[in-house]
Every structure is written in C-alpha cells, then in structure tokens.
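Visitor: What follows is a group of structures, each given as structure tokens.
Throughout, read-outs are computed from the coordinates displayed, never taken from laboratory work. Everything quoted here is computed from the prediction, not taken from an experiment. Cβ atoms are built from the backbone, for glycine too; each structure is taken alone.
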Structure 1
Amino acid sequence: MLKNKLMAFSKLNNHLNTPTALSMTTVAMTTVAALSLATFCLWSTATTAAIQTIPVDRVVTIVEDDVILESELFDRVREIKNQIQGQRRQLPPNDILIKQVLERLILESIQVQMASLMGVRVDDNEVNVAMKNIAKQNDLDLEQFKKTVESEGLSYRSLRDQIRREITINHVRQRHISSRLRVSDQDIENFLDSKAGRTELAADYRLGHILIPLPDAPSADMLQKASDLAMDIYSKLVETPDQFEQLAISLSAGQNALEGGDLGWRSPAQLPTIFADVVLEMEKEEVSKPIKSPSGFHIIKITDKRGGTTMFVDQTEVRHILVKPNEIRSDADAEQLIEDIYRRLVDGSDFVDLAKTYSDDPGSALNGGDLGWVSPGAMVPAFEEVMQKTAVEETSKPFRSQFGWHILEVNNRRNQDMSEEYKFGHARNLVRKRKFEEELQVWLREIREEAFVEIKI
C-alpha cells in the first residue's frame with residue numbers, strides 16, 4: 001500500500017541537507033476526534049470506538065508563542081506507530097514513544113516560529129517540485145499520486161502542508177547551520193587520506209579470488225609449502241594474468257573456484273577486512289601478492305572496476321555575447337540589438353571586437369566573450385542546449401535565456417579527465433555533510449534550551 005511506502009520513506013529526524021532531499025515524515029492523516037491524555041496513554045489497548053466517544057481536546061504544551069494540542073500529539077504518535085510497524089520493528093513502550101514524539105513536535109514548532117521571524121516563505125512551485133519528486137519515487141506521475149493518496153484515506157492537502165512545513169524547517173536549518181560551517185582544504189586532505197575517505201570515494205570492484213588453504217594449527221612445513229605455492233601462482237599471474245581463471249579452477253580451495261574464482265561485484269564495505277586495504281590500492285587487471293589469513297593464502301585480482309572518482313567529461317570551449325534588457329533598454333530593444341550584432345558577424349565582423357564593445361557579461365566581455373572550457377551543467381539549460389547543438393567553429397543564431405539575449409560561438413571540444421577535481425569536490429561535499437550533521441545536533445540542543453517551553457501534562 002502507498003501508505004506503507006510513505007511511512008517507510010518518512011524519517012522526521014533525518015535532518016535534511018538539501019531542500020530537494022525531502023523526507024516523507026509526518027504524512028498527514030485523516031482528522032480524528034481528540035481525547036483526554038489519560039485515555040490517550042492507554043490508546044494502544046483501547047478500541048477505535050472508545051477513542052471516538054471522547055470529544056475533549058486541550059493544550060498539552062506551550063512553545064514560545066505556539067501551542068501543541070493533544071490531538072496533534074495523538075495523530076503524530078499514531079503515525080509513528082504505523083511507520084514502525086510497517087518496518088516490522090518493535091514498538092517502544094507507549095509512555096516513551098509519547099515523550100519522544102512530543103519533543104519532536106516541540107523542536108518543529110521552534111523552527112517554524114524562527115522561519116516566520118526570518119521571513120522564510122516557501123512558494124507553491126517549490127512544494128510542487130517536491131511533490132513531483134515524491135510521486136516519481138513511487139513510480140507515479142503527480143495526478144496518479146494524488147489519486148492514490150486519497151484512495152488510501154489520506155488528505156492530499158494536508159500532505160502538501162506538511163511538505164511545505166518540512167521545506168520551511170530545512171531552509172531555517174540551512175541558514176543557521178551553513179553560517180557555522182568551515183570546511184578547509186586541510187579538512188578535505190585529511191578525509192582523503194583516511195580509511196573512511198578512501199572507502200567512501202572508492203569504486204565497486206569485480207574480484208577474482210584464489211585460496212591456497214591451511215589446516216588448523218599448521219606445521220611450519222605445511223605453512224612453507226602453502227606459501228611457496230601461493231608465490232609460484234602469483235609469479236605466473238604477473239607474467240600472464242589471463243590464466244587467473246584456469247589457475248583458480250585447478251588450484252583454488254575457495255567456494256567460487258569452479259567459477260574461475262569470480263566473487264562478483266563488491267563495494268569496499270562488503271570486502272573482508274584483510275582484502276579491503278589491499279584492493280583500494282590496486283588498479284584494474286592488477287593481481288595482489290599473497291595475503292595470509294588463518295584460512296590460508298589469498299590472491300586477489302581486480303577483473304573490473306566501476307564508479308569511484310574516475311570522471312571524464314565532454315567539455316566545450318565557447319565564447320558569447322550577452323545583451324540584457326535594463327531600465328532604458330526594453331526586451332524588444334535588446335532583441336533588436338542582438339539581431340544587428342548577428343548580422344554583422346555574418347558579414348564578417350570580428351566576434352572578439354563585438355563582444356568587447358556590446359556584451360553585458362562583465363566576466364567575459366573584456367576577454368572577447370571567452371568563457372573557457374565549459375563542463376556539462378555549468379550553464380543554464382537554454383545556453384547549454386544551444387551550445388551542444390552548435391558545431392565547432394560555428395556561431396549560433398540569437399537566443400534568449402533568463403539573463404537576456406545571447407549569441408555563442410563554439411571554438412573546440414574535448415573529453416577531459418576531471419577525476420581529481422571530481423574527487424576533491426565530492427570529498428568536500430562529504431566532509432560538509434558530516435560537519436552539518438554534527439553542528440545540527442548542537443544547534444537543535446541550543447534552540448531547545450533557549451526556548452520557553454511549558455509542558456502541561
């Protein structure tokens with residue numbers, strides 16, 4: 001059922017790092033009649049009919065200028081219970097669950113009130129994008145998602161309101177936490193040099209494995225013979241790596257020997273500890289020296305490699321002329337000027353001279369409109385689309401982007417190895433994410449301690 005999918009996807013305390021990485025926490029449920037807290041604490045054993053006969057609702061907590069109602073607390077507890085049960089995990093005692101959910105609601109209230117004071121506003125377009133992403137994760141379009149939500153007895157409007165609330169909270173966190181984060185180049189270098197960093201950034205490996213076994217408590221002679229055989233196999237493989245499968249079939253005692261020693265695809269986290277450090281230092285088709293363990297001597301070959309930080313990028317060397325509408329130049333005037341510049345280019349005028357004279361892009365005008373080597377995704381979609389369609393040494397017709405009217409000229413294209421740049425950027429994001437999580441916990445504790453909270457139960 002979609003409800004279960006939504007509940008499983010929902011994790012309110014996952015502390016989002018980006019506005020697009022939305023949790024499906026607190027999926028809005030249908031309104032239920034409120035009840036007194038004493039009855040609520042016994043809710044898990046009460047019948048639905050008994051719950052619905054109690055028409056009392058009251059304030060359970062005051063949070064600054066906001067209140068948390070008993071019905072809100074009840075709805076959230078029921079929702080979290082459904083989520084936990086849907087994941088087949090054991091429910092905590094009811095009193096502990098109530099306390100945890102109430103603390104969660106208190107923190108939410110504090111952050112929503114902070115958003116109001118900061119003037120944070122989430123428009124419908126941002127909510128629509130989030131809803132489309134959620135629908136896509138359920139393999140539905142937005143209309144199908146809406147119908148499915150309603151068919152499950154959920155309120156689509158309430159769901160939108162909750163997503164808006166989560167986006168709002170995320171914006172508040174980003175503003176406060178980002179100002180506290182400092183990620184230096186040394187932090188990144190330290191991460192790259194660490195075992196955790198190498199594991200995070202490593203590729204997946206397809207491994208071949210040969211095992212020369214040892215019995216329990218081997219004698220010195222047995223140990224020497226096994227070591228000599230392993231070294232002999234390693235020497236042969238250094239000379240002719242292609243015989244790995246055949247040697248595995250004939251000599252290996254590993255469980256995958258008859259498959260040529262193939263262990264399949266493994267991430268570094270899935271590798272035995274004795275293999276992990278060795279594999280991370282190896283290249284494709286490389287064979288390891290024998291690795292000793294209590295079970296014997298192991299020889300590893302990386303038969304294939306995927307992912308990781310290897311990154312080749314198709315880049316375009318491009319220059320452009322930008323004409324922007326402004327207070328004294330209408331959009332029609334800007335279009336007329338770019339058309340005139342284009343005619344002059346067709347008639348043989350120099351692109352560099354025209355860019356220096358007319359372009360409104362201060363970053364490139366002095367260089368004759370030169371933007372250098374541009375990687376995919378670096379430009380706005382309208383610019384990138386025209387750039388990709390324009391052949392080398394050709395000039396595009398005038399086109400419009402969100403910045404104004406452009407003409408571009410493609411000078412060259414190349415497939416560039418950006419592995420180091422990609423690795424460094426990816427490492428920066430991982431370090432920042434770790435620091436964000438650490439700072440978030442500190443900040444949440446601070447705002448909770450500083451807020452006026454009166455629990456009335």
Structure 2
Amino acid sequence: MSRCVLTVLCIALPLAATTAGQATRSAALDAAFAAFWDADDVRGAERAGQRIVEAGADFDDVLARLRAGRTYKKEATGTREMAATVEGIRLDNVVEIPPEYDPAKTWPLRVQLHGGVGRPAPRNGEPGGRPLTSSRIPGEPQIYLHPRAWNGVEWWRAPQVDNILKLVDAVKRKYNVDESRIYVTGISDGGTGVFFLAMREATAWSACLALNGHPVVLANDQVGADQQLYPTNLANCPMYLVNGGRDPLYPAASVAPFVRMMERAGASVEFHVHPEAGHDTSWWPVERPLYEKYLAAHPRTAHPASVAWETDRTDRYNRVRWLVIDRLGARDSDVELVDVNSVELPAGYRGPVYERRRGSGRVDVVRTGNTFDARTRGVQQFTLLLSPDVVDFSRPVRVTVNGRGVFEGVVTKDVAALVRWAARDHDRTMLYGAELTVAVP
C-alpha cells in the first residue's frame with residue numbers, strides 16, 4: 001500500500017470516529033430535549049434536564065433550543081377542566097381556550113381569581129357550583145385560567161399558591177402562552193388574593209389587577225394569610241385597582257390610604273374609583289377598554305434593572321425574578337431600608353398594617369451592565385441569577401453589598417444552571433446562564 005493511501009486512511013479514520021461521536025451526542029441531546037418538552041411538570045422537566053447536561057451539549061446550543069421552546073400542536077378549544085386535589089379537597093379548576101386559538105402564535109394568559117372563598121367545599125359527589133367562566137368581565141381573545149378556592153384553601157394559603165403556579169405551568173406545557181403577558185386579576189376576595197400574590201409570589205406576573213378587593217383583609221389573623229406580608233414587594237408588579245364608592249364591604253375611600261402606602265413603596269399604581277358603584281362589576285363597560293389598554297402597555301420585563309424583595313422564609317416566597325434570598329440573619333454591614341408598612345386613616349388610626357412576629361430579610365439591588373449594587377438588611381446570603389440577555393459573560397462581573405466590594409471576576413456559563421432554572425420557570429424569555437452566590441459582609 002502506498003504512503004499516500006496510508007495517509008488518507010490515517011486522516012479518514014479519526015474523522016469518521018469524530019463524526020460518529022458527534023452524531024451520537026446529537027441524538028442523545030435530541031432525545032433529552034424531547035423528554036424535557038414532554039415532561040408533565042417541573043419535577044419531570046428537572047429529571048429530563050439532567051439528561052441534557054449529561055449529553056455534554058454546548059451552552060449556546062442549549063440556550064438557543066430553550067429560547068425556541070417546544071413545538072406546539074393543535075389542541076382542543078373551549079372550556080376544559082383541570083381538576084386538582086389540594087389539602088384533600090378536590091378543586092374543579094377550569095381553563096378556557098378561545099375558539100380561534102392558533103398554536104403558531106403566542107397568547108396572553110389571564111389568571112382570574114373568583115370571590116366568595118369563605119364558602120365551604122362541596123361534599124363528595126356534589127357539584128362545585130356554577131361553571132367558572134370569564135363572563136363577568138369578558139376580555140380580548142386570550143387564554144383564561146380559573147383556579148378554584150374554598151374555605152381552607154383560599155388564595156392566600158400556601159397550598160393554593162402552589163395550585164395556581166402548577167396550573168399556570170400546566171397550561172404553558174400544552175398551549176403557546178406569551179410569558180410576557182401572564183397577568184393575575186380577581187374580583188372581591190379574588191382581588192384581595194391578587195394583593196397577596198403581588199407581595200409573596202410576584203415573578204410570573206406582567207401586571208396585578210385587583211377589582212373590588214382590599215389589602216387590609218390580609219391583616220386579619222382570622223383570614224389565615226400565609227406568614228408575613230411586605231408592601232415593598234408590591235413594587236415588582238404594576239398594580240391596577242378598581243373600587244366602587246358605594247361598596248358596602250370595601251368602599252374606595254377606605255382603599256385610598258393603602259394606595260398611598262403602595263406608592264410610597266415604589267409601586268406603579270393606577271387606581272380607578274366609580275363613585276356610584278357598589279360591590280359589583282357594573283363599571284365593566286367603562287373599565288374594559290382602559291383595562292385592556294393597561295395590559296397592552298405593561299408586558300412583563302423578564303430582567304428588570306432593579307428588584308427589591310423582603311421575606312421571612314427561604315423555603316418559599318424568597319425569590320423575585322433574578323434575585324434569590326438564601327439565608328436570613330443580621331450582618332455587621334446591614335443598612336437601614338425604609339419600611340412603608342403603615343397607613344394613616346381618616347378615623348385617626350396611624351400605624352402598621354401587617355403585624356410582624358418574626359424577623360425578615362430584605363435585598364434591594366440595581367444592575368447596571370455587569371455591575372450589581374445591593375443594599376441589604378437581615379440577609380446573610382443571596383444569589384444573583386445571571387442572564388446572557390443582560391450580562392456580558394466575556395467581561396468581569398462586579399458586585400457591591402452595602403458599599404463594600406464582594407466579588408469581581410469573569411463568571412463561567414453553566415449549562416446545569418441554565419437547564420435547572422429553565423425547568424423551574426418554564427419560560428423562554430427568562431433564562432439564566434449562571435448562579436452567583438453572594439455572602440453579605
């Protein structure tokens with residue numbers, strides 16, 4: 001055999017082996033992503049995500065696939081039940097899919113919380129009541145999700161919060177939801193539930209619209225709101241409020257002082273008062289175009305330049321967007337952060353709204369390019385989730401906490417972190433390339 005032929009063989013054999021190896025890795029990655037998109041829930045997506053990491057894929061390839069998302073198929077439209085059992089109670093949750101639903105485009109999702117949550121749960125075999133529909137405040141063609149609440153699983157209890165988030169995740173797995181236009185709204189007790197979610201679980205929402213609700217309801221111990229509430233957290237969700245002047249339960253005049261509290265917290269609040277309205281939706285024909293205009297003007301910003309969050313727990317309610325509070329406790333460098341948890345009422349009361357029985361921690365952080373400037377109180381450790389959409393991973397990241405530099409360096413893109421948060425958030429617009437854990441000095 002000639003030297004020329006041997007040379008060709010020596011080159012061709014490694015190339016063939018390389019090509020075969022690439023094909024095997026590509027097939028493994030395709031299979032892993034198929035399992036990831038087919039997962040029924042977050043836990044299943046996390047398991048499938050491990051296969052993506054093990055496939056050894058390039059970070060940019062995985063990022064591109066996650067941004068593209070799954071391929072949605074044609075699905076049945078109309079009203080469909082999404083039953084769930086929460087605290088042993090069967091909840092007949094409902095989703096409405098518009099007849100013109102087209103999987104080739106993204107659709108807004110309205111999460112609609114109903115009122116009257118103090119009624120007892122139906123007994124076994126009894127119907128849950130009238131079908132939940134959006135007929136009271138019909139809107140533009142979009143997907144409507146109607147969770148169900150009863151006495152014991154009201155909107156402001158942890159099991160119900162989990163129910164709502166799981167429902168949103170389930171709808172996104174089947175229908176092409178626009179992640180930047182998922183908003184939560186509610187009437188009466190549902191409106192009060194909106195206030196709770198804005199203060200405890202704000203990440204998913206583009207806007208929070210409370211109709212005929214009142215934030216003071218959550219201050220009543222007998223209501224059973226889950227843990228403590230922090231008005232400063234309302235700054236993370238644009239607020240749209242409607243109340244009637246003659247509402248015997250929550251008249252607009254009684255809500256106004258709390259609107260001022262929200263504004264002091266830095267919240268964006270639009271407050272509409274209908275002087276002659278009672279505890280009803282007689283104002284909807286007037287409100288509907290204003291409501292829809294507000295939603296059109298408030299898509300969710302996936303990576304806002306600043307966030308602020310306060311919590312008394314690290315097992316839940318400890319995250320907003322790209323900030324996660326990991327460990328609570330005082331530190332030498334703690335700074336004073338203004339607490340707006342107070343109102344002044346016409347009757348003469350001036351004082352706190354929500355009682356505090358345990359310590360809490362808060363982080364206010366501003367991002368400018370690759371620089372993060374945080375101020376903290378009562379937090380020992382937090383995590384910054386770095387998105388390649390706003391952070392340049394080729395340049396150093398700088399973090400200061402309470403005026404002290406705590407980190408400066410290039411952060412490596414991490415496929416495991418990218419896939420882990422993609423599984424949890426199930427969001428094509430909110431992807432994170434690395435986790436940066438910060439110890440407060």
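Visitor: Assuming 16 is relative contact order in percent (Cα under 8 Å, 6 or more apart) as calculated from a single structure, say which of 1, 2 it is. Mind dumping the intermediate values first?
Guide: Details: 1: 16; 2: 13.
It traces back to 1.
Visitor: For percent of Cα pairs over 40 Å apart, which of 1, 2 scores largest?
Guide: Comparing 1, 2 by percent of Cα pairs over 40 Å apart, the maximum is at 1.
Visitor: Suppose FRET efficiency 1/(1 + (r/R0)^6) of positions 252 and 292 (r between Cβ atoms, R0 = 25 Å, to 0.05) works out to 0.95; of 1, 2, which structure was it derived from?
Guide: 1
Visitor: Comparing structures 1, 2 by mean count of other Cβ atoms within 10 Å over residues 236-243, which one has the largest value?
Guide: Values: 1: 12.1; 2: 25.1.
Answer by largest value of mean count of other Cβ atoms within 10 Å over residues 236-243: 2.
Visitor: If helix-only ellipticity at 222 nm (-39500 (n - 2.57) for each DSSP H run of 4 or more, over all residues; to 500) is computed to be -15500, which of 1, 2 is the source?
Guide: 1
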